[in-house]
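In the part that follows, the structures are each spelled out as structure tokens.
All of the numbers you see were taken from the coordinates with simple rules; none came from a lab. Quick caveat, the model's predicted, so the values are computed rather than measured.
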Structure 1
Amino acid sequence: MTERFKGEWKYPEIKEGELNRYNWLIQHSENLKLGYESDIGAFKYVNAQCGVEIEDFVQIGSHCSIYSVSTIDNKAGRVVLKKNCKIGTHSVVMPGVTVGENSIIGAFSFVNNDIPA
């Protein structure tokens, strides 16, 4: 992982339905599991109603959204971002998706299927 967190990384403060200092908005925060040294950019929306797990050393660019529930097509399912995967800026991850370990998702991607390791 990057050297910039070495000895400094702290679990971010998350309050249900409120923007935090990084402008993240998390719904159903009790169902969010955030791994060690995850590097998550600003302006993030996460709906964790059915569970969202972000494993250790994951990097997520700014302005991304993660949905465990979609109201348009009524899909619901746990989202898992495996260790050391990277999600580019302005990407959207839909319900039930697993992004494999060390996978890279390019910027402005719409992810509605599993991505293998």
Structure 2
Amino acid sequence: MDKRKKILCQFCGMSLFNTSKTCPKCDSDIEDQYHSTTLTVDVAHNKETVKQAIEKLYQVIETNQIMKHRQIRIIVGSKMIREEVMNELEALKRGKAIFDFGLDGKNSGALLIRMGN
């Protein structure tokens, strides 16, 4: 593997060497970003309202019924959207629509959803 080859962090866009394990800017796990069974979706950084972010969450979960990714990384930011998305995910977990969810490593602005497929 060419150590000089660069990749982009899918969360913040920072240019990194392809040997990087985590992004120094946002602490996101780089290896998981390029794992084919993890889908990454940002619901918080295009001036979304809480309602729009929740709608995006449900759209991606519905789409995943076809795509069958094992995990979905939801970029939620660190404020109101994050709290509301976590509440929705808790309800989805209770209803068995998702298997589990939690923080994406040290990055409190991203959640990793484990799907039951």
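Here are some notes:
- Relative contact order in percent (Cα under 8 Å, 6 or more apart) from the coordinates reads 22; which among 1, 2: 2
- Entry that produces 25, 16, 12 once semi-axes √(5λ) of the Cα gyration tensor in Å is calculated, selected from 1, 2: 2
- helix-only ellipticity at 222 nm (-39500 (n - 2.57) for each DSSP H run of 4 or more, over all residues; to 500) from the coordinates reads -10000; which among 1, 2: 2
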